[in-house]
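Each structure below is given as structure tokens.
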Structure I
Amino acid sequence: MIKISQTFAAALLAGAAMATPAHADDLAAAIHADMPGLMATYRDLHAHPELSFQEIKSAARMADAARKAGFEVTEKVGSTGVVAVMRNGPGPVVLIRADMDALPVVEQTGLAFASKERGTSTAGVESGIMHACGHDTHMTAWMEVAKLLGARKAQWSGTLVMIGQPAEETGAGARAMLADGLFTRFPKPDFALAFHDAAGFPAGRIGYTPGFALANVDSVDIDVKGVGGHGAYPQSTKDPIVLASAIVMRLQTLVSRENNPLEPAVVTVGSFHAGAKHNIIPDDARLQLTVRSYTDESRKHLLDGIRRIAAGEAMAAGMPDDRMPVVTVSDDFTPATFNTPDFSEDVAAYFRGRFGDARVNKVPPVMGGEDFGLFRKTSPDTIRSLIFWVGGVPQAEMDAGARSGKPMPSLHSPFWAPDAEAVIATGAEALSAEAMHLMPHG
């Protein structure tokens with residue numbers, strides 16, 4: 001018998017007390033009854049994570065759950081994606097998405113069901129694998145939503161499209177599903193919903209951000225060319241390490257001196273590789289950058305600025321035209337996630353009525369990335385979307401961390417272990433309730 005955490009129990013009680021829809025207690029009670037099976041599913045998913053575009057078993061499990069709930073299911077959309085459709089009379093089309101992939105991280109949580117899996121990513125890197133971003137909670141909640149809404153067709157009217165998305169961590173999964181006909185082969189949504197577990201606030205609480213919520217994410221490589229030679233005779237070389245260092249320093253001015261302070265932006269050089277021996281000036285140096293922004297205009301300004309600075313510093317160093325830096329922007333671009341403002345506030349108001357004011361809070365945007373925003377971006381005038389946060393840190397742990405001053409594990413940390421019961425229960429109830437709210441019967 002699974003022991004329900006105090007946080008989860010309190011959340012259930014708060015939700016029942018504050019609920020206004022007639023079916024509120026029924027949803028909460030159903031999730032509570034299903035929790036032992038849900039936790040078994042979660043633990044199995046957690047113990048057997050799969051990397052981006054390798055989510056074979058995870059996708060099969062989600063597809064099977066949707067079929068049992070009465071959905072028409074199509075697999076292998078955008079490589080390993082799952083699309084489950086339930087047509088239930090006239091009404092709007094509501095899309096609910098869960099991401100499936102795990103990260104190349106060696107788990108260090110100490111959980112009894114910790115992952116021991118290893119694999120090789122699409123980049124060719126062999127490593128451990130871990131659900132360090134909580135996608136296992138997303139998948140488990142998604143399966144419960146399919147079951148709950150499939151059993152309650154008399155309470156809603158419309159079309160439900162539930163997708164299991166691959167490769168969120170690489171920023172390529174949403175793009176792959178759209179390219180494979182997500183919005184042409186299947187009903188195009190009027191509303192799009194998703195949630196993500198959060199490592200920054202108490203378990204079972206809901207956070208939302210109207211407007212820009214997550215950032216554009218670009219990966220940029222700069223190949224800084226030089227003319228190598230003996231370290232004792234630098235006058236006969238063009239030192240790419242010095243040039244790359246100048247580029248790194250000058251890049252800081254893109255944010256500090258060229259960017260509007262009211263427009264968030266990040267340019268981080270995460271990798272600097274050059275040389276192999278003490279006394280050899282190499283032929284080149286390589287920089288790897290992550291670039292974050294919100295608006296398309298800000299993104300263009302940053303990327304153009306990177307190219308300009310790399311070329312300008314090379315010219316100042318006297319680099320010949322045939323040895324100018326090569327700047328490459330990865331095609332795996334993740335667009336900013338923009339939550340439709342009025343829709344976000346409407347959903348938040350509904351959640352407050354259901355879960356209580358204390359459990360629903362407006363939170364600041366972050367510079368992390370999430371390709372869920374691409375679904376809305378294809379048709380921003382017709383698709384209204386929201387991805388919200390569900391807190392995953394037990395309150396006792398947050399209180400202890402505040403007293404000790406010790407940093408809490410973040411998403412992508414090998415130590416991240418959310419209060420899965422609270423995350424799954426809150427996410428499943430919130431998505432199910434809001435879907436029925438958007439598709440009222442009659």
Structure II
Amino acid sequence: MSTGLLTDLYQITMAAGYFATGKGRERACFEMFFRRLPRYRNYVIAAGLEQAVEYLLNLRFSRDEVDYLRALPQLKRIPVEFFDALADFRFTGDMFALAEGTPVFPEEPILTIYAPLIEAQIVETYLLSMIGFQSLIATKASRIVEAAGGRDVVEFGARRAHSPEAGALAGRAAFVGGCVGTSSLAAGHRFGLPVFGTAAHSWVLSFENERQAFRKLQELLGEQTVYLVDTFDTVEGARLAASLGRPLWGVRLDSGNLVELARTVRGILDEAGLRETRIMATSDLNEYRILEFTAAGAPIDVYGVGTDLATSADSPSMGVIYKLVELEENGHKRYTAKFSEDKHTLPGAKQVFRYSRHDVIACANECMGCHDAEAPIALSRPVVIGGEPVEKVPDAFAARENALASVRRLPATVRSLFDTQAPWPVEYSADLKSLYERVRGSQREPQA
């Protein structure tokens with residue numbers, strides 16, 4: 001699929017303007033970050049890097065796309081040479097980024113792009129969309145996994161996602177955030193993720209009786225059999241499932257008082273000698289309901305979470321932004337920043353140093369920790385240099401391991417599902433503060 005037009009019109013008009021004014025080859029540095037945490041969130045899990053890299057490595061404008069741009073009335077005055085340049089467009093710059101699965105906090109660059117100004121501008125829309133969406137879903141998944149208290153969580157939201165493509169990406173992002181798998185076959189195929197599924201009420205209703213429906217499903221699926229037991233009567237459905245015996249992976253509860261029903265069904269299964277048979281719960285779940293089930297000691301082994309997870313329903317957007325922080329021309333570097341009210345930015349490329357109990361945002365060329373008792377970890381690492389990958393980008397499995405381990409290291413107050421009075425501390429280095437004041441002092445008036 002051609003990716004050239006997966007951007008906004010104004011990215012192209014600015015790129016054309018840079019070309020026409022001779023600024024196109026100036027080397028720019030853009031950073032992606034967010035100013036404030038999404039609503040109800042105490043951290044964000046960085047996700048989507050694998051797709052961001054694929055995009056940069058394969059970014060092209062097809063001949064048809066170039067012809068489409070030529071015909072736009074907004075671009076009728078653009079030099080013809082610009083469209084010729086688009087036909088040969090490739091990303092030749094560098095990208096530094098936090099590893100997928102890393103918890104990130106306000107003002108910390110999730111990724112940094114160094115590239116000729118035209119290249120760095122055109123990629124903004126796609127990168128914001130991909131990183132923003134997957135990070136949002138991975139964070140939601142992380143919270144649900146935290147609430148589950150060690151019980152497995154499966155992403156079941158493909159049918160509720162905002163498009164089939166969003167459903168597949170939500171499955172991947174949820175896995176990065178800690179889910180054990182997804183119902184999305186597209187996500188399973190594209191990203192190698194474990195896939196899970198049961199059967200719908202329509203399966204039961206299509207047969208003359210529940211026993212026949214269960215028996216045929218068992219013959220079909222064998223050890224992977226999961227009965228949906230609440231079509232008519234959940235307790236009687238559980239008794240029927242127990243009477244059919246093995247092979248049986250589990251039963252699914254999808255309505256009613258899930259805590260009480262899980263206890264009753266567990267007793268039925270145990271009495272039949274099916275102690276290893278799992279109980280899966282679904283039905284409009286989210287982290288808060290699951291936290292209640294965990295607190296009540298409900299014998300639920302697996303949670304299937306759909307709508308709330310695939311859409312991050314309680315916090316469906318994240319204000320991730322992409323800002324120019326420095327520009328270099330003929331060996332001269334100029335630091336850039338906004339100073340408008342509530343929307344200021346920090347100048348210069350940056351590095352994030354993580355200590356055990358706080359972070360420091362510093363200038364990219366700073367060496368932190370040289371005189372500290374604790375050596376920090378520099379989080380931003382090279383991913384693409386000169387338009388080529390530095391190494392194979394870790395996949396969703398590696399990102400999931402990173403997320404699970406990194407979240408475990410956060411204080412309980414930050415992992416809380418509720419607003420914390422003790423957020424993760426993020427500080428600024430003395431050099432970065434000095435650079436900010438110097439750049440602000442050089443401005444005659446605040447920039448819009």
Structure III
Amino acid sequence: MKKFPICFWNYATFDQMGKNPVKDWVDAGFTMALSPVFRKGIDSPDRMNKLLDECLKNGISVIIDDKRCKWDGALEDEANYRKNFTEMLNEFGNHKAVYGFYVGDEPKSDKMEVAVKAVKIQTELCPGKKPFINFNPYYEGNEGSLGGKDFNVWAHDFIKESGLKQFSYDCYEQMNPDDASHRGINFYFQDLLKFTAVAKRENLPLWVTNLIVPHFRFKTPTEDDIRWQLNTTVASGANGAWWYFLYLRLPRLNYRLAPIDENGNRTEAYERLARVQNIFQHQFGELFANLIHDESYHTSLAFGGYPLFEYKTHKYLKKVIATNEVPGLVSFFHTKNKEVYMAFVNNSTTESELFKFKFTKNVKEIYRVVYGLSPEKTILTEKDKNYPVIKTENGSFETNCLKNDNANNCFDDNGELYNEAWLAPGQMEVYRLVIE
């Protein structure tokens with residue numbers, strides 16, 4: 001089964017992760033992991049290999065965090081950089097569980113050249129794995145950190161020169177206290193719009209890091225906040241989700257309530273995150289690993305430069321009604337077989353809402369992606385026997401809304417389909433649209 005990539009920033013050493021870290025990762029719904037920090041001369045390669053063996057058994061892909069993978073020295077002493085990186089490959093870097101290597105985080109303009117060089121060297125020496133580098137969020141006026149280049153020019157040049165195989169950035173402004181201008185949420189969606197556009201143009205997967213650990217002015221994310229961050233990121237076209245971060249290690253500043261605390265215990269943040277991620281992976285994970293994003297709109301209120309959905313302007317969706325004008329996010333996707341999917345997210349972090357959808361006459365049937373159950377558990381009435389929940393080749397469990405979706409009360413009016421959904425803050429529904 002192809003899984004949707006969900007990963008975390010680690011930073012912990014082997015001893016700081018507890019006795020069974022892979023179980024913590026699996027139980028939380030992660031499909032990827034940033035490895036513990038490997039310290040040459042302190043940690044044994046055998047210990048890393050054993051961890052990688054356990055990850056392989058549990059379907060976890062790993063990005064290696066080892067100083068020999070970082071960009072330092074790639075320009076100043078290329079021969080030694082190659083030697084050290086090759087040494088790491090021979091110790092554990094070629095393991096089947098390894099996805100790639102952590103090159104560095106948030107490079108400023110003075111580190112762009114060495115970061116490019118490190119990615120090129122790693123790709124040459126280990127073409128089967130992928131160097132991973134994470135970038136700062138973009139904001140107006142920070143072109144200086146991009147070497148004075150326009151954002152789009154910088155991104156294209158870096159990707160072309162380095163041969164980078166995925167694009168990644170972090171953004172936490174959405175977890176600042178909200179205000180009348182929705183500054184943090186606008187910042188968040190502005191970056192999603194910019195980075196997804198680059199990823200599409202460059203034909204690269206995009207990974208986005210959101211916030212789970214409160215610090216500075218960032219609030220403690222509620223379960224609604226966690227769900228909202230994950231679902232809006234995915235529905236906006238990101239191909240992978242990361243969280244900052246998993247292990248608290250030692251308390252510092254006002255960092256607090258990490259999913260795993262300074263004593264190695266799971267916290268309420270872990271339980272919230274695990275619940276959100278496991279529901280997502282079970283209902284949507286395999287499907288979104290196969291979907292290709294086409295376009296996104298906001299409803300009732302648009303943030304960050306996204307277009308506001310307008311009545312009678314889309315070929316598939318005619319109208320969205322929010323009973324209390326709570327904002328929404330609607331996106332369209334397709335599969336390699338040209339099937340059309342629509343995702344809709346309640347774009348509020350605080351309010352539940354009843355959303356109603358009216359489709360155009362191009363849409364002949366709609367199938368809702370449900371939380372999959374075994375066939376015998378989906379037969380509730382005699383009618384259900386004719387329209388059961390089915391498992392599709394796209395990895396989703398679906399039921400025909402028009403004929404038999406008791407939860408959504410779909411009906412037909414003069415040849416046009418309607419549907420409705422009560423959604424909690426950040427909750428997402430996904431529909432397959434059967435097009436004429």
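Every number here is computed from the coordinates shown, using simple stated rules; none is lab data. This is a predicted model, so every value here is computed, not measured.
Identify the structure, out of I, II, III, from whose coordinates Cα Rg over 2.2 N^0.38 Å, for residues 190-349 alone was calculated to give 1.14. The read-out comes from structure III. Given a computed value of 1.03 for Rg/Rh (Cα atoms, Kirkwood Rh), which structure among I, II, III does it belong to? Only structure I yields this read-out.
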